[in-house]
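Visitor: Have a look at these structures, which come just after this line.
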Structure I
Amino acid sequence: MTATTFANPAAAVPLARLRGFHPGWFGAVMGTAIVGIVAYQNPGQVVGLKDAAHAIGVAMVAISALLAVGLGIPYVVRWIRHPDAARADLANPLTGALYGTFPGGILVLAVGIATVGPSVLSASATTTIVAVLAVVGIALAFAVSVAFAALLFVNHGVDQQAANGAWFIPPVVNIVVPMALVPLAPHVAAGDLSMLVLAGYAFWGMGFLLFVLVASLLYDRLVFHPLPAAPLAPSLWIGLGPIGVGSLALLRLGQAGAPLWGASAPVVGVISSVAAATIWGFGLWWLAAAAVLLAAYLRRGSLPYGLGWWAFTFPLGAYVASTLALGRAWQAGWLEALAAGLFLLLIVFWAVVSVGTLAATRSGSIWRR
């Protein structure tokens with residue numbers, strides 16, 4: 001198995017295995033792109049590491065773009081050649097929510113390109129790519145979140161213990177929408193800015209309220225039933241995603257809408273910062289709870305590798321990005337330091353999961369479900 005194969009997994013997907021192509025593959029796109037987004041911002045603001053941080057950020061976003069192309073092909077082809085299998089996965093409460101990683105990967109890639117693009121692409125090219133990815137990602141994010149929920153509603157035989165952290169993916173993907181829209185704000189006409197910002201807040205509300213609903217279901221499931229099976233252990237980290245992106249999106253929307261607020265812009269900025277910090281605080285609890293639960297699983301035995309391990313990457317990365325933004329908004333050095341520490345943990349997680357993915361792809365076990 002070579003790095004080229006990892007960058008273009010489509011080349012490693014035998015046609016006979018296309019029918020069972022896992023809907024969670026795009027978690028690799030989300031997890032890789034978020035590493036690039038955070039790295040580019042040089043957590044810790046170490047002057048001597050700025051150039052290296054930028055180089056790593058560009059490289060990781062580029063890898064995520066290659067992954068998106070390589071994985072997007074079998075995603076689409078499977079729906080064309082094996083629609084029955086694809087629909088069955090969507091209707092399954094254990095796999096259906098994973099389809100949210102597809103629009104999620106597209107939207108996070110849009111944010112990644114908006115972050116690193118100006119250093120390697122022209123301004124017009126960057127804006128065009130981000131706009132196209134945002135439009136496609138938004139449409140798919142809304143469709144997947146509605147379709148998965150509707151299938152749960154009509155399938156009255158869903159067991160309460162089927163609730164798992166993967167159900168957070170459709171909500172978090174909708175919360176990522178404003179993050180993909182904000183970079184477009186400086187490039188739209190004044191009359192269109194209000195529509196763009198309004199859409200950002202609308203998708204934030206849609207995703208965050210869905211997150212609250214799912215969190216209540218999962219909390220109930222964890223309290224009154226045994227822990228989910230070991231393969232679902234990584235999914236419990238996904239809750240950090242809506243918290244991290246939800247906090248960060250409020251900060252960015254408040255900044256993007258400043259021309260609309262007029263004299264009230266400073267007030268909106270303060271409210272956004274306070275609200276973002278409040279949501280971020282919940283993330284501290286979730287991070288600690290997820291770590292405790294992971295330790296409980298490890299005491300029972302090793303966790304079997306699965307594509308679900310990518311749940312250790314994007315959610316943590318989103319929380320790191322939120323911590324970094326809050327630290328700089330509040331001018332709190334301790335938050336900047338915390339973000340740098342969590343970023344190192346993110347790098348470790350990404351490396352471990354990437355090695356596991358390469359090994360499983362090489363052995364062929366990645367195709368077994």
Structure II
Amino acid sequence: MTQKTVLNDAHRALGAKMVDFGGWDMPLHYGSQVEEHHLVRREAGMFDVSHMTVVDLKGARVRDFLRRLLANSVDKLKVRGKALYTTMLNEKGGVIDDLIVYFMDETFFRLVVNAATREKDMAWITGQAQPFDVTVTERSDFGMIAVQGPTARERVLGLLDEDGARAAGKLGKFAAAEVVARNGTPLFVARTGYTGEDGFEIVVPQESAVALWLALLDAGVKPAGLGARDTLRLEAGMNLYGQDMDETVTPYEAGLAWTVALDAGRDFIGRDVLEAQKAAGAPRQMVGLVMDDKGVLRHGQSVHTPRGEGEVLSGTFSPTLGKAIAFARVPAGSVDGEVSVDIRGRLVPVRVVRFPFVREGKAQDGI
């Protein structure tokens with residue numbers, strides 16, 4: 001059965017085109033995916049991300065548990081509200097999921113994990129938590145709205161009470177605070193996002209989610225759907241779980257080496273595999289592709305390199321750049337020499353580039 005977020009009726013009232021997304025009935029766009037993309041790059045747009053899963057972890061040994069569970073080091077989190085992006089690995093070093101972890105206090109951390117991996121994530125986290133006597137609680141009582149774009153923060157701050165606006169306004173990137181809206185609603189506001197733009201992701205009690213959505217509309221924030229979210233995140237060089245990585249792919253093969261902390265004395269799950277791969281070199285690497293010819297790069301297309309074949313992972317037409325871009329996984333060392341993509345039997349030349357493709361609304365150098 002298809003699931004619905006608490007904002008489903010609000011999307012339909014705005015004329016959204018609804019699609020199935022991992023078992024959820026979600027808005028693809030509200031009229032124009034491209035206009036919504038540009039809106040977020042130039043002003044502010046909001047996304048319903050209530051299908052994401054908030055998980056609260058509590059216990060005296062919760063930090064020890066996360067040191068074992070995650071590839072990045074939670075020892076970096078020392079200030080209340082500070083956040084960390086990381087992966088959760090299996091014993092073979094494959095990515096079970098990517099997530100954000102928030103430090104609330106020494107007995108309380110909060111995770112936000114992906115919607116499509118909810119069941120397996122909860123089973124894995126709960127099983128791994130038992131030896132540490134950590135309580136794992138899925139917060140299905142929350143909704144979540146992401147407000148992203150150059151003017152996003154100021155529009156959200158205008159909806160908070162004086163103390164909340166002050167606290168949220170002082171947040172650095174990848175940090176969060178518990179604040180109160182002007183109407184008295186408690187909110188968890190995080191300066192994080194999945195678009196490459198500044199803004200907030202707001203966790204709100206479900207019973208107050210519609211009111212917050214309408215207040216944001218009144219504040220001039222227009223809605224954006226999954227289509228724009230996907231083109232924005234790819235331009236920003238952000239992975240999509242299940243398409244750019246999965247349990248057969250290590251962080252080193254997914255362009256996520258920066259999320260791995262091989263700190264001394266920490267035996268996290270999958271560490272031995274990653275240490276061996278780092279020493280020998282990963283057999284595959286993820287690269288960015290740009291196609292200057294007309295056409296669109298799509299998932300599953302074959303990539304031809306001097307070192308063998310690879311595959312397009314995420315691919316799209318970039319509204320900001322006006323050309324096709326993609327992630328691809330190719331044999332290690334394939335960045336040298338001519339590279340092409342098989343598009344309906346025709347080998348089309350592409351350029352291998354560093355990602356992100358777009359930073360602060362502008363093309364990166366060389367793209």
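Quick note: the coordinates plus some simple rules give every number you see, no bench work behind them. Predicted, not measured: the structure shown is a model, and the values here were computed from it. Cβ atoms are built from the backbone, for glycine too; each structure is taken alone.
Visitor: If helix-only ellipticity at 222 nm (-39500 (n - 2.57) for each DSSP H run of 4 or more, over all residues; to 500) is calculated from each of I, II, which structure is the one that comes out at -24500?
Guide: Label of the originating structure: I.
Visitor: When distance in nm of label points 7 Å out along Cα→Cβ at positions 305 and 337 is computed for each of I, II, which one produces 1.0?
Guide: Corresponding structure: II.
Visitor: Moving to a separate point now. From I, II, which structure was mean count of other Cβ atoms within 10 Å over residues 81-88 = 21.6 calculated on?
Guide: II
Visitor: To continue, here is another question. By the measure Rg/Rh (Cα atoms, Kirkwood Rh), for residues 33-144 alone, tell me the structure among I, II with the highest figure.
Guide: Largest one: structure I.
Visitor: Here's something else I'd like to know. Can you rank I, II by distance in nm of label points 7 Å out along Cα→Cβ at positions 17 and 353 and just name the one with the largest value?
Guide: II
Visitor: To test your reading of the models, identify which of I, II gives 0.35 for FRET efficiency 1/(1 + (r/R0)^6) of positions 169 and 249 (r between Cβ atoms, R0 = 35 Å, to 0.05) when calculated.
Guide: Only one of I, II returns 0.35 for FRET efficiency 1/(1 + (r/R0)^6) of positions 169 and 249 (r between Cβ atoms, R0 = 35 Å, to 0.05), namely II.
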